[in-house]
Structure 1
Amino acid sequence: MLVLVVYDIPDDKRRTKLATFLEGYGRRVQYSVFECFMDLKKMQKLHAAIQQRVKPEEDSVRLYWITPDSFKRSLAIGHPPIEEPPSYYIV
């Protein structure tokens, strides 16, 4: 499933730390938006990990679960296009 992680964090240090952390989970598509492909269990773990990295009274972070049907009906303008990661890699 596609999980969109969208955030608004006013503190530069916390925002940078969260972005660096999220790079291990998905692809940054806008300054404060990541596309992550994962199952529900991993999304819940990611949610818990993010909770430890932000201040809820100052920061806003949203995780949106995009179903396969909705993902197929999504449109994008500009780069990068919306695409699932490959199912395997050749090393």
Structure 2
Amino acid sequence: MKISFPPESPAYCAVDPALAFSAVVDGVRLKCTITAEALEDHFGARSVLEEDLKKAFGTHIHAIHVAARRIFTELGVMPVALHSGYFRFFE
């Protein structure tokens, strides 16, 4: 399975709140999200404000991509939503 993450800034989703980012898995572009709660609980985001979430995402992008890769590898090619509970399970 070939997995890559385009070098794009994540998009802020105010309704959820979350950040959305893209992955390309075996040539298929997929939407991934990470919740504000996960970024606050596990990656040090100070608040749900866009600026704080993006700073935490940028600082911990490698760990977030590792988590997304793990899900693709275990569950297959599908959109990924990373919640706080997922990171608690793998800490």
Structure 3
Amino acid sequence: MTTNTANQQADVSATGVAADELRQFIERIERLEEEKAAIAGDVKEVMSELKGRGFDTTAVRTILRMRKKDHAELQEEEAILELYLQALGMAA
């Protein structure tokens, strides 16, 4: 039996938790959260550049959300929106 396996078994028997494995998962999540924060900062910077060039960031965010959806899902969403706008007397 390796030392690492012995330690894991000791951790499990003492606490019911594989402490080393749990620590590794937590450290991976922490690294991913750091990467996510860095990427969010990059996106914020690009949106600032976009705004500085005169583009409407709300419209761009809407376009980004729309592009993530498949065509059928987008059509259904637009049809429901149109129906609701008509019901409220807001559609042309």
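What follows is calculated from the coordinates using simple rules that are stated; it is not laboratory data. This one's a predicted model, so the numbers in the text were calculated from it and none came from an experiment.
Numbers at a glance
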{"item": "Structure (1, 2, 3) behind the derived value -13000 of helix-only ellipticity at 222 nm (-39500 (n - 2.57) for each DSSP H run of 4 or more, over all residues; to 500)", "result": "2"}
{"item": "Which of 1, 2, 3 yields 86 [volume of the Cα convex hull per residue in Å³, calculated]", "result": "2"}
